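We did not get these values from a lab; they are worked out from the coordinates using the rules stated. Computed from a prediction, not measured in an experiment: that's the story for all the values here. Cβ atoms are built from the backbone, for glycine too; each structure is taken alone.
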Structure P
Amino acid sequence: MPVVAGAISRSALPIEPPSNAELWQLSRDSEAVSAGQKAFTLSSCRTCHGPTLTGGAAPNLVDQRWLHGGTPSEVFQTIVRGVPSRGMPTWGPALDPTVIKQIVAFIFSHHREGEPIEKQESFTPFTPVY
């Protein structure tokens, strides 16, 4: 697992998700978004979700379709818990919650608060063309 700035070794204790309001506010904070983009790029997030967040081995993060919830708090929890059955690491034990918040801020900087959330039932990996 690559090391990113702010990464720390953590116990398996549950991490309480921040509120949607807090995460939406962070998604409009340029420093938080920039830090989240850096963490996203330096971790394996970029490898699977693509440098433009449009997917590939993992789902698109800039459209309105979500496999595992679509609110900022739900995405935070997905990052913490991972999706081991689909190859997504459990990041909660490896990343500081502040770094996870920044990654969520980066993702949601590409969205509008209140936009519709569509439940995506399945995902088929593909090879993106950049």
Structure Q
Amino acid sequence: MDFFDKLTGIAGTVTGKAAQTVNLGKTGVKLTSEKAALADDYRRLGEYYYAKVKVGEISDDEAEPFIKAIDKTSENIASLEQQMKEAKANILLSSPNIEVKVIQPGRTCPTCGDKVYVSSRYCPQCGSKLEE
């Protein structure tokens, strides 16, 4: 009987450790989710503050380097997007035998507000299933 008692004790210990591991995983998922929510809140606050500074509702000399950096990065992004657009157009012009169907975004995801293609079944930003 001593053997079975030890086996039962070991099984109980393993079961307890497995439950602890599952709880640890759940806590990790919650932690990741909370960190993502915090980062999103900071991003939204930054966008709000940036907009207020840009229209002159808030004056903050210490924020000026950040404002300039955001403006410069925005300009760089616009320039790169234009370069991409021109490069795609050049590729299409140099390949007249290729038929290209351009699909424009035509609706908004009700969950995250991202623009999605009319033919999309799921939002590429948040993964939500879209109504057809």
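When distance in nm of label points 7 Å out along Cα→Cβ at positions 41 and 73 is calculated for each of structures P, Q, structure P gives the greatest result. Comparison across structures P, Q (criterion: relative contact order in percent (Cα under 8 Å, 6 or more apart)) gives the highest value for P. Of the structures labelled P, Q, one was used to calculate mean count of other Cβ atoms within 10 Å over residues 49-56, giving 12.5. Name it. Label of the source structure: Q.
Structures P, Q were shown, and helix-only ellipticity at 222 nm (-39500 (n - 2.57) for each DSSP H run of 4 or more, over all residues; to 500) at -23500 was computed from Q. Among candidates P, Q, the computation of Rg and Dmax of the Cα atoms in Å that gave 13.6, 39 used structure P. In terms of distance in nm of label points 7 Å out along Cα→Cβ at positions 57 and 121, the structure with the greatest value among P, Q is Q. Tell me which of P, Q gives 2.8 when you compute distance in nm of label points 7 Å out along Cα→Cβ at positions 17 and 33. Working through the options, I get structure Q. For distance in nm of label points 7 Å out along Cα→Cβ at positions 65 and 81, the calculated result is 2.2, so let me know which of P, Q that is. This figure was derived from P.
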